Structure P
Amino acid sequence: MRMPKDAGDALDDEPVPATIEELQPLYRQMLAIRRMEEASAKAYSQGKIGGFLHLIIGQEAVCVGATAALRPDDYVVATYRDHGHAYAKGMTARSMLAELYGKKTGLVKGLGGSMHFFSREHNFLGGHGIVGGHVPIAAGAAFASKYRGDGRVTLCFFGEGASTIGGFAEGLALAGLWKLPVVLICENNQYSMGTPMYRSLAVEDVSMRALAHGMARDRFDGDDVLKVKQRIAIAVERARETNEPTLVEVVTYRFRGHSMSDPGLYRTKEEVEEWKRRDPLGRARSLLVELGAAEADLHALEDDVKAEIADAVGFAESSPVADEYLPYVIKE
């Protein structure tokens, strides 16, 4: 399916063709991310995880659907809210939770923590703590792919708050000018930390920024993981075949505060509950039942996810604590 180059006004609820075979593994990934985030929140409240912790609960369909449109050798660059993207790109719950716990068995030996996941093996070029500062990095990765002619595409995720940052403008300008194989995905979760869009964006449609750089754009709701996969696949195909970038805005919502230290009191309970009724996990499960998936099979899948996360928690808690930074410094 090909969409027009400018599909930026397509906020719709048009159903996407679905099969159990395609949807069920995506549902499992989303559920595993949700359960891992819940386990992380519990461990944080118990003092077992320190530092910052930004959960992606509510936004799982965006990272899972978008990453499902990639080849394994494609690149992903993410923000500090990076747990879901890392899991979708192939990292294990064990290595991720161990990293959150500050353990030597973690993704980056326990030295990166929640905001700085990284995996060269899986072409995951990091979670990044500097808002908007990673967009030029994604443009650089895409430039390298174009220079080498390796056919790889880079996905870059960021929030709508990053669209007001200088680094975002620079990365967008480079992608448009040099025609780079990058897909820039704005995960618009309605709030830049605690600031609503109307207080930070003069034009709330972030995808409109693409027009200033002559690049394709798209904009749609992110509650349906299959829709996310389909629409991002169009942008990925464009990047791979023609080296043309795309700016995509996916409208989503986080059910919890900006971080574990944020109670989210700037939102009404009614607003949160309204978005929870659009929960991508509930939507995917209901659709699987409609398609004929057996409840016994879904319960088995859910039990398997529960066991996976319980195993990962046990692994993280029993792993050795990370070394201090000094051993990694080159000494004379």
Structure Q
Amino acid sequence: MNKEKINFAVVGAGHIGKRHAEMVQRDNEATLVAMCDIRSAEECNSEGFNVPHFESIEAMLAADLDIDVVNICTPNGHHAEQAIIALKAGKHVVVEKPMGLTKESCEKVIYTALQMNRQVFCVMQNRYSPPSEWIKSVVDNGLLGDIFMVQVNCYWNRDERYYKKGGWKGTPDLDGGTLFTQFSHFIDIMYWLFGDIDQIQGKFADFTHENLTAFEDSGFISFRFLNGGMGCINYSTAVANQNLESSLTIVGSKGSVKIGGQYMNEVEVCNITDYEMPTLKESNPANDYGAYKGSAANHNYVIGNVIDTLKGRTSATTNALEGLKVVDIIERIYKTRDAQAT
């Protein structure tokens, strides 16, 4: 793409949508040309972006606007459907996590993108954190040797402050489940580092969310990696008061590593044979949504990667196939949960 500036339109003017819009407006090679939300601009407080506001994606795409990229920041259950609408209109698409709620819906997105010769960028901004970039280089260079065990722990707080009555969060059709909405970032990091999994087994419970959500708030999952080694994911949103941790522990034949902190943002242990830990850049803080916090605020890197990719300077950090694989892994995990309920 030879344009001096890439034109973006953001669909969904909630917390994340506004974050996308803000990052677009901050980038010298990007222009925000439209916002879209079923609520009016006044209702969702998006007037400050000073761009046309539409109350449907169809109306926005039918308007005479020069849009290169549509950022899908709506509830999870709309992601795949709206991505396909934008792709069929000839637009590149940025899709917030998760790409969809089923592998099948993600496959339809990829099929449409191939038909229309357009790019799909999946938002997995935790890949840009310094500890994530560092551990990726460590694993790719074989510094840990054979991978024996991998443990992902995600213990967060999500209570009635988050699951407001009448909202989409906590619903099976628009939210999809705790692994989709809260912890898909960390499943993505695991997949990015170690590849696909099988032999999945799990235990699930709903400790504090019976009147708030339609699904579990906690789980223990074990599996084997196709590339060798075994792993587990332990997660919960039943932690009292505030988020506790998001961590990744790796045990290999040549050493062990633990990345911890509340948001997998601190290297707590680096014990690798004949290796000296470098000094890493400071991690960005978590996205702050008032009553609760989410993953790292790295959306500026996401927008920059979209621009660089469309201008031919690099490739997508998280491509559509990787977005699909995260959904596929979560869907297979939830099949074990649903089988136990029958």
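Structure data summary
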| item | result |
| --- | --- |
| Structure with the greatest value (metric mean count of other Cβ atoms within 10 Å over residues 53-60, set P, Q) | P |
| With mean count of other Cβ atoms within 10 Å over residues 93-100 derived as 27.6, matching label from P, Q | Q |
| If helix-only ellipticity at 222 nm (-39500 (n - 2.57) for each DSSP H run of 4 or more, over all residues; to 500) is computed and equals -9000, the structure in P, Q | Q |
| Among P, Q, structure where Cα extents along the principal axes in Å, for residues 45-100 alone as derived comes to 30, 26, 16 | Q |
| Winner on relative contact order in percent (Cα under 8 Å, 6 or more apart) once structures P, Q are ranked, highest first | P |
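Laboratory data are not the source of any read-out in this text; all were calculated from the coordinates shown. Model, not experiment: these values are computed from the prediction. Cβ atoms are built from the backbone, for glycine too; each structure is taken alone.
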